[in-house]
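Listed below are the structures to be examined.
Please treat every number below as a calculation from the coordinates, not as lab data. Just so we're clear, the structure is a prediction, and the values are computed from it rather than from any experiment. Cβ atoms are built from the backbone, for glycine too; each structure is taken alone.
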Structure P
Amino acid sequence: MRGYERMLLAALCAVTLLTACNGRRGLQPSSGGRPYEVLVVGDRDSTVARALSEDVPGLPQPEPAFDVSTCDSAHFKNALRLARAIVIVTIDPQAASRLRMRYEKDVWAQPQTVVYITAADTKMLESQMAGQATALCNLLTRAEINAELARLKHHRNIEMERKVNRLSGLRTMIPEEMTASKSARNFLWMSNNGTQTMTNIAIYRADKAMPFTAARDSALRKNILGETDAMYMATVPMTVTAQKETLRGQKVTVYRGLWQMEGDAMGGPFVARRIGDWIVEAFVYAPGKEKRNTMRRLEAALMSEWND
């Protein structure tokens, strides 16, 4: 068993002990593990594990989509069943001619996502998994986003949310740690002012006819400066990707890419959503640190909406 798998097992055992100490034996236990950890069961040739380990787009350094641990079917029992995300691979010669994938929620613990993948043989699994990899990653990512949204509801900065709403009419939930802000005409920048990992959300108005990169650079060059006016935030144009999505019935465009501080050595990833006349984006500065989970937590905030 690899070191990472031993760490996962230890974490899951701790969850089991905590559940027992809290007298919750009659209830479904809490799931264990960290966000974006996945346990893959029965994946003899690591076909599914490889699909889940592809690099995340839009980050400055390679980081896998998920932290994957594995076990065979015979050892999948007890504490391992408490993992927050599980993919169970079954090779069944009686299976249909195409790979099948389905999922269930909260099978052995909660919150939990369990995905079942069935193929007639390993050759089918290998040849058809590529066509299902995106759907699998999206399913597991969405489960983690939902978990973060549930957490965010209880860890919000109400004052910042009101500023956002007064500026744009948007009802985006803002993480409680974002206590610093800068306001200007049609612009709001919020930050945790972190010394190791600085997380930020910016909201600004943009003419619908203006291309995204031009709109972003125009707003941020004026409002996010370095130590001198010659230092300003800019987009790294060749890194930007765009994807159409629907959020609560409204069409939005999601952009991902990298930013840099002109005249300085700062830079990092960003994700932005264009909603009507407004762009809402999150960006991170965390030199030397992994950024996947931080960016995904911020992206969950961009997808949120408060109702109270």
Structure Q
Amino acid sequence: MLEPSRPIGVILMSFGTPATVDDVPDYLTRVRGGRPFPPAFVEEFKGRFRMIGGSPLLKITLAQAKALQELLNAAATPGERYSVVVGMRHAPPMIDEAMAHLAAVDRITDVVGIIMAPQQTPGVMAGYYAAAEAAKPVLGPQGRLWIAKAWHTVPVFLDGLSRRVREALDRLPAAERAAIPVVMSAHSLPKSVVALEPAYTRMLHDTAAAVASRVGLPKERWRFSYQSAGQSTEEWLKPDLKEVLPQIAKEGRKSVLIAPIQFLADHLEILYDVDIAARRDAEAVGLKLHRIEALNTAPELITALAEVVRRERSELR
């Protein structure tokens, strides 16, 4: 049971990003579990990284952590104290570094880890669980660690996504706004990864449907797709955005709005995969591509994260 008087550490756990283009090879090797990627792929990745001017993921996640810490402490009861840090799986600051900071600098022994993907299952996100558990010993013999469960149904999170969709629609001319199809997208995974945990894909579809309902989109105005499939021989989840865009064009549409519902911050999968690669694919079939803004430090997201922390505390008391 978490004690109200004990300080609580929170780690926002994200995939990670290279700090500079020179860090790309080491980053990719970590992603692949120590096995280097072919040189041609490394150079291609460097090219993508340069095209977006470097990934802002770490900077944004640090800003999210700062905002969350301020919100939690502003509403804390007497004796409560929160320290929020960032831990990445594949790039500094690593998850073990974040845990060590909480233990050594903040003298914290109770830690809540939040995976920065609202839709999640233990198997699909096993790497985060393993990294956090491996780092736990630095908390000492009395140390306690909890990984927050999926939080895709937190209402204020859905409110934030819905606001982003409405804002994107409002920026369009009235005629285009009334007819533009909306594609809710999420990161693709190999089918083998999610085969044993079908709840993961249900969470993605549930999020998409909830956002569409809040925005007031009729069923014929929106659809779901995966994006950012890896370059491997494995079969990845479908439908893929590369397939959906030509279908929309064949329906006689002239534009499309992409709404990533899983990504919480601007990073390569948004700034390159959507803004550059998907836009290129859309233009090739005569579509003008629009995208909603990422949540980044939107107040709804920070409030949702605070609710997740409080939920974990209340369930463990």
Any idea which of P, Q comes out highest on mean count of other Cβ atoms within 10 Å over residues 206-213? Q
Quick check: 2.2 is what I get for distance in nm of label points 7 Å out along Cα→Cβ at positions 78 and 142, calculated from one of P, Q. Which structure matches? Q
Output 22 (relative contact order in percent (Cα under 8 Å, 6 or more apart), calculated) maps, among P, Q, to structure Q
Highest-scoring label, criterion being Rg/Rh (Cα atoms, Kirkwood Rh), among P, Q: P
Consider the structures P, Q: one of them gives -13500 for helix-only ellipticity at 222 nm (-39500 (n - 2.57) for each DSSP H run of 4 or more, over all residues; to 500) as calculated from the coordinates. Say which. Q
